1. Starting from the value -21000: which structure in 1, 2 was helix-only ellipticity at 222 nm (-39500 (n - 2.57) for each DSSP H run of 4 or more, over all residues; to 500) calculated from?
2. Starting from the value 0.00: which structure in 1, 2 was FRET efficiency 1/(1 + (r/R0)^6) of positions 10 and 58 (r between Cβ atoms, R0 = 35 Å, to 0.05) calculated from?
3. Assign the value 10.0, calculated as mean count of other Cβ atoms within 10 Å over residues 26-33, to the correct structure from 1, 2.
4. Given a value of 61, 19, 9 for semi-axes √(5λ) of the Cα gyration tensor in Å, point me to the structure among 1, 2 it was derived from.
5. One of 1, 2 was used to compute distance in nm of label points 7 Å out along Cα→Cβ at positions 18 and 34, and the result was 2.8. Which label is that?
6. Any idea which of 1, 2 comes out highest on FRET efficiency 1/(1 + (r/R0)^6) of positions 2 and 50 (r between Cβ atoms, R0 = 41 Å, to 0.05)?
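Rule-based calculations on the coordinates, nothing more; no lab input. Values in this document were obtained by computation on a predicted structure and should not be read as measured data. Cβ atoms are built from the backbone, for glycine too; each structure is taken alone.
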Structure 1
Amino acid sequence: MTVSYPKVVENIKQLTLEEQLTLLETLSHMIRGTLRRETKPTNAKANLRGILKSDSALPSEEELTNAYTQYLIEKYQ
């Protein structure tokens, strides 16, 4: 059985405030459930792949240690 939208609105207006709020909550839960099922989970790892790519060679462990040490020396002088 299909009811037209204007008829649904008319029927809702005849409900008490408590019934309208209950209906609103029920619809909200139904819509959230539908959205959860339709929304595909994102793969954050795949989205970040390649974000840090560089054309130059990566610094060595020693170069990173030296750069960080220099940064700390400058920061706390």
Structure 2
Amino acid sequence: MESININDTVHKIIEQHPTFKAVLIEAGFDKIMKKGMLESVGRVTPLKHGIKIKKVSLTDLQIIANKHGFYLSETKR
């Protein structure tokens, strides 16, 4: 499984792991996936903060991420 640091910005995560975009879309992050939003808000918003904004539980996001071969952490594995 690939590790995703939830303290990284959404933009950095998508840049390093393009397939993680499907995880975010499935979890309800559809607006941040628009080109302009990803380039602006995504560059400054850590995933951890985005989870709070979208009111998505970390557990739910972890389940979705696991289905796609990712593991969420606060540090690199």
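1. The read-out comes from structure 1.
2. On the way: 1: 0.00; 2: 1.00.
The correct label is 1.
3. It traces back to 1.
4. Clearly, the read-out refers to 1.
5. 1
6. 2
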